[in-house]
Each structure stands twice: as C-alpha cells, then as structure tokens.
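In the part that follows, the structures are each spelled out as structure tokens.
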Structure 1
Amino acid sequence: MQKMQKLYAPSQLAELLKVSTTTLRRYEDLGLIPDVPRTESGRRGYAELHRQAFQTIRALLKAGSIPLAYETMRLLKQGRGGQALWGVNRQQADIQAEKERVESLLVWIRSAESDPPERADRKKGRTIGEAAELAGVRPSAIRHWEKEGLIASERNPANGYRLFSNRQLRRILVISSLRQSVYSIDNMKKLLDELDGRQLSSVEASFELALEKLNGQLERQFQAIAELMAYRKQLIKASLE
C-alpha cells in the first residue's frame, strides 16, 4: 500500500521557509517549481518535492544572481539537470577568478609598483575600453566613477578619447575589487587617497574584507549546491513513480 504523501498548506510552507505566501505564489507563477496539485476543496497542496524546490530557490538566490537562480530552477523542472549544473559550475568559476584577481591586485598594491599586474609593458595611458577590460567592468561603470569624482581622465589630443594614467588605472582596479564591500562614496574616496599616499593599512583591510566576502559567497554556493542535488534527486525519484 502506497504511503499517503504529506501536503503543506501555503501558510504552513510559508511559515516553515520564513517567506510570505505571495512569494510562494510568485515562484509558482514564474514556472520555477513543479505543478502544484489541488486538494478536494480546490486549495493548493504542496508536497515534499515542492518544499525542497522552494528551499533550493532560496539557497540559490542567497548564493548568486536572480537570473541564474531562476534559469537553474526552470532547467531542473524541464529535466535538463546537467545543463543546470553546468550553469552553477560557471558561477563557481567566476568567483574563483574574482578571488585570484583580488589577491593579485593586493600583492601588486603592496609591492609599490607603478604598473598594473597585467600588461605591465604598457607605459602610455589606457583607453576606457582597456581599463574596463582589466577591471572586469563595463565602460559605463568607469564613466560613473569619474562622474562621482573617484577617478579622473585625460584626453587624447589626437582623437579626444579618454586616457587613464597608471595612477588612475590603479584606482579603477581598486574600486572594481572593493565596490561590493565599500558602500560609501566618501569612504571609497578616502581609501583611494590613502592608496595614493601609500598609507595602505585601511586599503589592505578593505581587501581582506573583500576576500572574506568572497569566502562567504563560496560557502553559500556550496550550500545551494547541496540543496540543488537533494532537489534533483527528488525530481528523478518522482519521474520514476
């Protein structure tokens, strides 16, 4: 005799997951979870599979971006688990690359060299595109930082394009690495001034904080992967029943 499956009312599941019933309904409307059966009275009855699905969504959102979390859940629902896992794997590769970039930049700052850790053979100013590529940001971000007074550019007399000196490039690289941990423009300006004056204690402390945040993000990613694998296992089991 098949064991009757436990069903959660929306309010019960919302309380268990510490979210609102509106949030549960939004995830359902977005097509992120398996179809929800109705009770005899027409009410939603969430099964254990749905509880795990919601728990996986919450973990993925804590670990990364909303688009990736939603894409991962839709792929799992479509039975494309392998592709979902590769997407999460790319996210881990990105955080590994960011960690290595931050560590490399911190070593460079401590070394008091005048050139950045990449393309050190270049002595002329960098264009905004080159600076953006080195910093791993969009040119629009650099324009915004210049507007905020964090950096300054010169103009190429031949074509009028922005050029950034090594000093300004160093500022751009620091901003790009610390923008997630230094939230105030005034605090960032203070750090950059200390960087220019080789007063590095606060700058180094900010980089250490950025690395700690990356460590925390990596831990949340592994927690999300654990939830994802548990959910995928339940999906596979449900498909065989």
Structure 2
Amino acid sequence: MSEASLMVYAVNWAKNIKCLQQYFQQLLQSVDKQKRARICSYKREEDAFRSLIGDLLIRYVVNRHFGWALGDIHLSQNEYGKPMLSHAGQVQFNISHSGEWVVAAIGDREVGVDIEQVLGLDLDIAEYAFTPEEIRCLSAQEPYEQLREFYRIWTRKESFVKAVGKGLLIPVQSFSVITHLGTAGIRMKGSARPEWSLRTYEVPGDYIMSICAKGDCLPNEVSFLNSERLIQPFI
C-alpha cells in the first residue's frame, strides 16, 4: 500500500436530502445491526443522516480503493471508542461531521480528522483547551483571521486526539499544534513530535477541516463526493 493511499473525502449530505429520505430504510440495511439501532435512535433526522452517510462513506472508499467486497466490511470500535474496521489489517480511518458536511480520512496509518463550521469565537474554550503557545498565536491575529485561526487550532487538536484514539486520556492542554516556528506541528512537553503531520483545509460553506496522521505526504486536496453517487452501490 503506497503513501498516496491516504485519502480525505467529503460529502455534502444536505444537497440531496430528498434522495436520502427516499432510500433511508434501504440504506440502513447496509450498516451493521448495532449501528442501525443507534442511527434509528436519533431524534433529529439530520443526525441520523450524518451518522448513516459516515458509515456508508467508509464502506464506499474501502470497497473502491482497497477492493473489499461490501458484504465483508464490518465496523467496530477500539477500547476507547475510536471507530475501526474489524480485521482491518493496515486500513485505518476516521470520520467527522459538522452542519451539512460529513468527512472521512482513510489510509494505511493512524489518522484523525475533524471538521467544524466557522460560527463564532469562544475565548472561554481557548482558555480551557489551548496551550500558552496556541493562545499567543491566536491573539497575534487580526480579528477576522483570529476567528479562522481559532478553528484551525481547534480542528488540529481534535484531529490529533482522534488519530491517537485514546479519547480523554489525552488532555487537550497537554500538547500544542503550533511549533516553535509558528507552523502546524505537534509538540508535547516542549518537544517536537515529528512522526505526526497536520494539514488544514477550507471546505465550501465556511467550514475548516484538519487531518493528523503518522508520516508525511498528506493529501493536498479533498475529494468531494456527490451523495447520490455515494449511495448508488447500496440501493
């Protein structure tokens, strides 16, 4: 499996909501029983759609790029709740969603992804979750750019936590996503962690997404997938 096999996909589920509503029950049959029950338990339709699309997106990419038959793809979780493929071998993935977007990063190494809609600047979160270096970087920005920098830092931190896959065992203030040079990178206890790479992307509709993975050669671009094309193999 080559380094180019690390991919990032994004689906705007809201653009074809009528199609999702029409085939919802049929699409549910493509996910595992436990996940199906969880999707059906959501009170809001949009939450059910995001969860379903995230599951189908992983199945679509694993089938298309790694050659697994759709019927052989089963999703589970590690002991900390990080989603994973049963009998995954080298294939690892992560999912995130916000607003109208569902995104997934998938490849041959530990990877995490986070997407957030740019809404407002919450300095209370920064004080709680950011390191002194990150707060200094945030404060140095002009007001408009400060808002975007907040989401760049936040999504990078979330993507690292999700890549490691140990949940709350990694306090968000225990590491920085700003290097001593002011660039994106992981530092823990003042020391650089060069085995981890970060990349941040702008997603249409005023969203910011970051991925974190072991190794370098992160994708330069996001692959945008139409939801109608995504669901076609499952109906």
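Please treat every number below as a calculation from the coordinates, not as lab data. Predicted model only: the values in this text are computed from it and were never measured. Cβ atoms are built from the backbone, for glycine too; each structure is taken alone.
Worth a mention:
- Which entry (1, 2) yields the derived value 1.36 for Cα Rg over 2.2 N^0.38 Å: 1
- Mean projected area of the Cα convex hull in nm², for residues 34-81 alone from the coordinates reads 3.7; which among 1, 2: 1
- Winner on relative contact order in percent (Cα under 8 Å, 6 or more apart) once structures 1, 2 are ranked, highest first: 2
- For 0.45 (FRET efficiency 1/(1 + (r/R0)^6) of positions 26 and 90 (r between Cβ atoms, R0 = 25 Å, to 0.05), calculated) the corresponding structure among 1, 2: 1
- At a computed -21500 (helix-only ellipticity at 222 nm (-39500 (n - 2.57) for each DSSP H run of 4 or more, over all residues; to 500)), which of 1, 2: 1
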